[in-house]
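Here, each number is a calculation from the coordinates, and none is a lab measurement. Since the structure is predicted, the reported quantities are computational estimates derived from the model, not experimental observations. Cβ atoms are built from the backbone, for glycine too; each structure is taken alone.
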Structure P
Amino acid sequence: MWQMAWPILVVIGANIIYHISAKSTPDGIDLFASLTLTYIIAGIVSLAMFFLTSENKNILQEMSKANWATYVLSATIVFLEFGYLMVYRVGWPVSIASLVSNLAVACVLLFVGLLFYKEAISLRQLLGIFVCFAGLFLINK
């Protein structure tokens, strides 16, 4: 049970801190300057975590194993971060922005799972999508 629980708890905790930090980013800073500093620090933390946790300390050897997904993920993260910073800069409440975006993403990913990963969608999940869209409608009304 703990093996399944701790990673999602990390995601939840990090997401909470992430949204508080994104909402607290100063209005006067250029968002790409802020993101550059963010990724420099993230790179240092990632490098330190690599050396603390990896049995193979040859980072170049490990990096050579990367495929297209690593590069696409990198670009996607920049746009994701920029999007959230803009969402908060234009005035979305922290209590609503994450909810709206995560519900929409979850609904779309159900169909991505169906089409690209051959995952099944149950009637219960379809009803859940309907409830999510109803909630999105009501929360944005």
Structure Q
Amino acid sequence: MRRALAALSCGILFGVGLTLSQMVQPDKVLAFLDVAGSWDPSLALVMGGALLVTAVFLPRIRARGHAVLNGFLYLSSKKKVTARLLAGAGLFGIGWGLCGYCPGPAISALVLNPREAVWTLAGILVGFAIVHLLFERPDKARTAPGL
């Protein structure tokens, strides 16, 4: 119960932060991507803030060896940049540029702009399903300890 409440609290805090920084407004995000027009650098400040928090706290979390409310620390073991990673990042960027939402802000936007956010989330879920059907092999399935 404690972990569920902590996860809920973190999600609410994340959503409030996205809303306060106006990252749930696609026009704000698209203005950041419009470097040749009316460029709005505010998204860079939001991303910079996230990088700062990560730079300060991730080394401390790694040194501890486990998450605060879980015995397992979820970090990728992959270290190489692959064609699949670049293709996925490119598709993510194209989708973000077309609609102005990435998954976190799309979920937060369900409160403010549900009609638009629902279609974005539906597209994200369809994309997840396609990748799962095409690339995920059941023999490679793994679960993290404690799940």
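Distance in nm of label points 7 Å out along Cα→Cβ at positions 97 and 113 was computed and gave 1.9; which structure, P, Q, did it come from? Write out the running numbers ahead of the final one.
Numbers: P: 2.7; Q: 1.9.
Source structure for this number: Q.
Starting from the value -22500: which structure in P, Q was helix-only ellipticity at 222 nm (-39500 (n - 2.57) for each DSSP H run of 4 or more, over all residues; to 500) calculated from? Show your work: numbers first, answer last.
Values: P: -27500; Q: -22500.
Considering all the candidates, the number was obtained from Q.
Could you tell me which structure in P, Q was used to calculate mean count of other Cβ atoms within 10 Å over residues 25-32 as 17.8? Value 17.8 for mean count of other Cβ atoms within 10 Å over residues 25-32 corresponds to Q out of P, Q.
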